[in-house]
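Following are the structures in question.
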Structure 1
Amino acid sequence: MAWLVALGAILALAFSTALTGLARRLSLAVGFTDDPGHRKIHAQPMPLGGGAAIFLSVWIPVLACAAVALYGFPAWLAPPGSMLARFHADWIAIHVPGFASRMPEMWLLLGASAAILAIGLVDDRFHLTARAKFVCVLAVAAALASSAEGFRSSLFLPEIPARILTILWIVGITNAMNLLDNMDGLSAGVAAIAAGFFLSVALQREQWFLAIFLGILLLSALGFLAWNFPPARIFMGDAGSLFLGFCLAVASIRLTYVPEGDTHALFPVVVPMLILAVPIYDTASVLWIRFRKGTPLFRGDMNHFSHRLLALGLSPREALLVIYLLAFFVGLSALTIYRSTPAESAVLLLQGFGVLAIIALLERAGRRKKEA
């Protein structure tokens, strides 16, 4: 099944790279752009169609892999008796019942992510208020958590608390990735790192459906990043950042973190929080700054993690590298979780967020020195 994961990832990279270039040309042609202005660091109108390109580069390969898993390769590509035909019979067909059982979940996730994309596209075009966008995302999360397909937190909670926690997690991570999209290459790069770590968890637990999805998500983000790395030639817009955040939030809920026979509830908390530590830190820190200054919590500003690094004198690429390294090395701790006791898991979580606390203290000292 690792071959199907690789096939989906290769397709995703090809689609993402090509569709992002096409989206750039179409966005410029129809005037779907982000114009320079208040809190904008770009000097020229930037095309905004990257979110739609990411969405298509994820779902076209997902649907293609599902079709291959269920029905085999097309006859023109894999004639009877060919290597590909034998590969399907020997390696993939044994998983067909499992894939078939996941089809209702896949269609539900496709519909929910399409709704998230639509919310982002409307916001990119008509500039929804933060409150309206929040309510729309909340509605999609509530519908997903209320479905019969098992989109619930895996913290061994009763059904109602599990649904509430699921909604809060999906809304929180979706909006955190949206808030993180404030610098060229930032949201796509962090999403790719997070998807890579979640993919590792899925492969360890042999959750092949999620492994295919996460491999595709990872390479889709990287394909877009080739166009979005500073200096960016296209933006993903809210459509892209909301979609990436939503996919990561849902995938993190559907993964199985607890080793077989262990009912300890700490693992499902530690792993996703370590992997998504950077967007969580960015959101928590910027909301705290706004609260401390008495400014509206949902009003945008220049106090995000990336902005604070730029204010300390780092170049955009240096700030991006710092954040990438933080996301990678804090998330790396999550990969040792299956060899850790619950107490050691708590230490790993504390260590990860301790690193971010050190960064926050260094930021604070740097600002004081600059203001002096």
Structure 2
Amino acid sequence: MQAKLPMSLAMLPYESMRPRSAQAILAVLVIAAGVGAYWGRKPHVTGTTKDVEKSDVFMHRRVVTRVHQGEGYYAALGDELAKGNYALRPFFHWRLPTLLWSLGQLPHPRIGQGVLGALIAMMIGAWLTLLKPRLGFPIACVAALLIGPPALGLTFKSLWYFQHELWAGVLVALSLGIYRRSGTAAVVCGLAALAIRELALLYVAIMLAFAIREKRVKESVAWAAGIIAFGAFLGIHALIVSKRIVPSDPADPSWLRFAGWPHTVACADWMFLAVPPYWLAGAALVLGLFGAAWSGERRLAAVVILYSVAFSVVGKPFNDYWGLLYSPLLAVGLAFAIRAVADLSIKARAANRLK
């Protein structure tokens, strides 16, 4: 007689699965996690990543301080980029003004820190509400611990609330977390992430593709209009920057590096605040991708998988902090993987009882 499976399995493809199939899936998953850990065990950057990132954060704070004192955003940013020996060309080296200019308009930038903390709390609540009936209370709590504390730790640690990717990643995760309850709010959060960091365009494009496929006309129009508006915003930004640079300014034209799995693992390591060894992040990345794909949440799977693929191709060695854009959603996938492994183990043990 087969073991009775948890109620959550009614929503996942276990009921018709044979015990031998469950055993095979678990074996393949263990091997894949081991291979992922082995291939990703060595970082492809020579130990300067976090120092470079820290200098970016301090540079962003100086820009906000100068804007707060009444200086123009582009004048302040251009001067700080030059002082820090950053590349000035192409214009993508100049961050969009949305975040730093807005922080500069506040009575004190730490108000922005509080706003980011509130957004993270909303993100945790949204995903906890969504995951509890799917995963059960214990694993949903584990998911909340995986999703929330890393972002909160960065927000209230030093100057990380000046980092664009952290804001954009929280907004992307919040957008997807509230999508089923409020499509309008999800669109607003997703487009806000795009206005802060252009790397969120992939998320917006994915959501537009799903809206078109599901024939959600109003939602499709909203996402498309947002992309068009962002294109105009980016064009204006590029035009302003073009008037401040000359051909002799330092350039670093390409982010296409095809670094492969090691860079993807380095990005995924931000799911744990970039603290664990890379081999552990490599295994967690495999499990997160598996959990997202196995969850039945197609948008979650698409976002996690496509960002992982994108960051294997695009990004310089020290750009691993780009992983903040999707690390909360990768943590959701990891939570699904925990439940999947537990339930597959129950199903696999049934094979022994049938002997």
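FYI, it's all coordinate maths here, none of it is from the lab. Everything quoted here is computed from the prediction, not taken from an experiment.
If P(r) over Cα pairs in 5 Å bins from 0, in percent, for residues 58-105 alone is calculated from each of 1, 2, which structure is the one that comes out at 5, 22, 29, 24, 14, 5, 1?
Structure 1 accounts for this read-out.
For structures 1, 2, calculate relative contact order in percent (Cα under 8 Å, 6 or more apart) and state which one comes out highest.
Working: 1: 22; 2: 30.
Sorting by relative contact order in percent (Cα under 8 Å, 6 or more apart) in descending order puts 2 first.
Match the computed value 75, 56, 35 of Cα extents along the principal axes in Å to one of the structures 1, 2, and report its label.
Details: 1: 75, 56, 35; 2: 76, 46, 34.
Of the structures listed, the value fits 1.
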